[in-house]
Each structure stands twice: as structure tokens, then as C-alpha cells.
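Where a number appears in this text, it was derived from the coordinates with a stated rule and is not lab data. Just so it is clear, the structure is predicted and the values come from calculations on it, not from any experiment. Cβ atoms are built from the backbone, for glycine too; each structure is taken alone.
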Structure P
Amino acid sequence: ENSKAKIGNDTIVFTLYKKEVAMWETLSVSGVDKEMMQRIREKSILQAQERAKEATEAKAAARREDQKYALNVMMKIEEEERKKIEDMKENERLKATKELEAWKECQRKAE
């Protein structure tokens, strides 16, 4: 799983890690026919595809979580702005009501 392949400048560089530290006698498994090697390759390909699929799904889930968080932050900011505007409206209404009451009181006293 830690093995890597880097492609560039018309070359491929493989970095392979052994499961057991020992000298290899051959570069392929001895005593295995072509069909077995094909099955091993197919299994490895399927495992790599599964890991890639899981990584893609994890990345998509992380992106969805980030979008959800950003949306929640924006909604919170908008709610705070709405509350601020509502408070300003309420303060203006109270001020206008007080001024109207004061004007009515002055009118009554003038009569």
C-alpha cells in the first residue's frame, strides 16, 4: 500500500516496499502459472479501484460537510442581520410612539 509509481520525463520510477526484509531470488513469484498471476493482478486492480473509490467518496463527503458548514455560517450571519434590522425597526417604532404620545400630551395641555 505504501508502494508508489512516479511518471515523468519519459520514465516511470517505482518505489516498492517488501513485506519481509530478504533478498529476492526472482522478480516474480516462483511456481505460479500465468492464470494465477492474472488472478493476482486482477485482485490487485480491484483492491486499488476500491481504495480509489473510497478516497473519492471520502473527499466528496468532506466537501459536502464543508459546504454544509459554510451554509450554516451564512444562515447564521443572515439571521443576525435580520435580527439587527428588526431591532432597529422596533426601536424606531418605540421612538415614534413616544414622540406621538408626547405630542398628544402637549396638545391636551394646550387645550
Structure Q
Amino acid sequence: MVTTETKGLAKGANQFIFTIINKEGQPVKLNNISVTRTRPHTTRFDWTEEAKPMEGSKYAAKIDIEDFGQWQIRVSFDYENETLSYVFPFMVKSRDYDALESKSGFFK
């Protein structure tokens, strides 16, 4: 499971912070974690960066949002012989952090 501390995104530079835990709720430390910024209706703005490890099982990635509207942040990584992806939707409404709160991404 991936959870995020980032409750909203604004136009411009943002930091996306997230935690990865296993089925037992224990923190998982992994390598080669990618974070992709995309829009749900086009691939024109897709951009991917490797996440930087922080303390414990937290990671961060710099996310630049180019315009207002719908955006998705996708966290992808390899775990137990498969690639997992978690998508966090955001609605960027203004220059302030006036955005819809994203929920945790779950994968069965």
C-alpha cells in the first residue's frame, strides 16, 4: 500500500511525499521507485522522476504542475516479482493548495 502526505498540488513546484508499507502494515524500503506526473486525458504532459528516499520508508519527488485542472501522480515500483502502480488523482484549482484531497491508493 502507498499513502501520501501530500493533500493538494498547486500550479508550479510541489513536493510529493509518500510512504510504502506491506500487507502487514510494516514500512518497506525499496529502490528504483518512479513517480509519474500525468493528465488523465493526454500523455502530452507525462513526466517521470525517480523518487528520493527520506527517513524510514518515506520517499519524495519534485512535481512541477504546468496548468490548472486534473492531474494524476502515479507511484510505480517492483515488489515480489511484479510491478505495482498506485495512482493519486488531484484537481489543481488555484495557485494556493486549494485542491481535492487525494485518498490512499490500494492494490489487491
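Check the numbers for mean count of other Cβ atoms within 10 Å over residues 22-29 across P, Q and tell me which is largest.
Q
Out of P, Q, which one gives 2.9 for distance in nm of label points 7 Å out along Cα→Cβ at positions 14 and 62 as computed from the coordinates?
The read-out comes from structure P.
Comparing mean projected area of the Cα convex hull in nm² across P, Q, which is largest?
Largest value of mean projected area of the Cα convex hull in nm²: P.
Which of the displayed structures (P, Q) returns the greatest value of mean count of other Cβ atoms within 10 Å over residues 30-37 on calculation?
Result for mean count of other Cβ atoms within 10 Å over residues 30-37 over P, Q: largest is Q.
The value -26500 for helix-only ellipticity at 222 nm (-39500 (n - 2.57) for each DSSP H run of 4 or more, over all residues; to 500) was derived from one model only; which of P, Q is it?
Going through each structure in turn, the value belongs to P.
So if we calculate mean count of other Cβ atoms within 10 Å over residues 6-13 for every structure here (P, Q), which label has the highest result?
Q
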